[in-house]
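Some structures are shown below for you to check.
Any read-out appearing in this document is the output of simple, stated calculations on the displayed coordinates, not a laboratory observation. All values derive from a computational prediction rather than experimental measurement. Cβ atoms are built from the backbone, for glycine too; each structure is taken alone.
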Structure P
Amino acid sequence: MTHRVVFLGAAEADLKEIRRYIVARFNQTTWSETYSKLKQTIRNLSDFPLSGLNVDEIRDLNMTQFRQAISGANRVIYEVRDETIYIHVICDTRKDLVSLLHSRLLRSG
């Protein structure tokens, strides 16, 4: 059963930021390869939504509904609700997720 995938606004902004960074630092070809890998990872999630691992950084907060999938040097943080997958965050695997989430909370408040 294929799940519907919804990109939340923050995840769309993440994708644009990653694109700007890769194109500026590397080139359009590198971005195309990265984007292709991300699309494949997300397609796989739509077929196998529970295949992602729990997110260590937020598991201690008892937020086990969030999972992550690794796509090259990026991670996709998502949540499965019924037949829908909500993409919350797309970020570099080296980025401090806790700091990223704190800054998002401060911006939204």
Structure Q
Amino acid sequence: MKMYIVVKDNVPDKLVPVITAHASLACYKKYETNENMIKWINGIFKKVVCVVNETEFGSFKNDENNIVLTESSLDNKEVCIAFCPREEYPKKFKFLKMWSPQNMQ
């Protein structure tokens, strides 16, 4: 059981940790009565943060049980999608690239 969070590849690295923290909380609040969310929050609540391009982002917005987040410091642009935890995700999730900072210093 895990929560996927996908972030656009053009979001500055310095914002990603805060954005994903907000995403996990917003997702919890939206789905707190969902059976899978209850199971996840009461267990080991794994999160996977992945990076997607603009086209992929649009595709992932169509998947069920998600919340799209915007960022005020980026002109309220959509930056991230968090998905309600579940046991199995569609196949396309398996091919996502894990997020990592571009400027490792």
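Can you tell which of P, Q yields -15500 when helix-only ellipticity at 222 nm (-39500 (n - 2.57) for each DSSP H run of 4 or more, over all residues; to 500) is derived from it? Structure of origin is P. FRET efficiency 1/(1 + (r/R0)^6) of positions 44 and 76 (r between Cβ atoms, R0 = 41 Å, to 0.05) computed as 0.75: which structure among P, Q? Only one of P, Q returns 0.75 for FRET efficiency 1/(1 + (r/R0)^6) of positions 44 and 76 (r between Cβ atoms, R0 = 41 Å, to 0.05), namely Q. If we compute relative contact order in percent (Cα under 8 Å, 6 or more apart) for structures P, Q, which one ends up with the highest value? Of structures P, Q, the maximum of relative contact order in percent (Cα under 8 Å, 6 or more apart) occurs in Q. A value of 22, 14, 9 was derived for semi-axes √(5λ) of the Cα gyration tensor in Å, for residues 4-67 alone; which structure in P, Q was it taken from? Label of the source structure: Q. Taking distance in nm of label points 7 Å out along Cα→Cβ at positions 60 and 92 from the coordinates of each of P, Q, which one would give 1.1? Attributed to the structure labelled Q. For distance in nm of label points 7 Å out along Cα→Cβ at positions 36 and 52, which of the structures P, Q scores highest? Max of distance in nm of label points 7 Å out along Cα→Cβ at positions 36 and 52: P.
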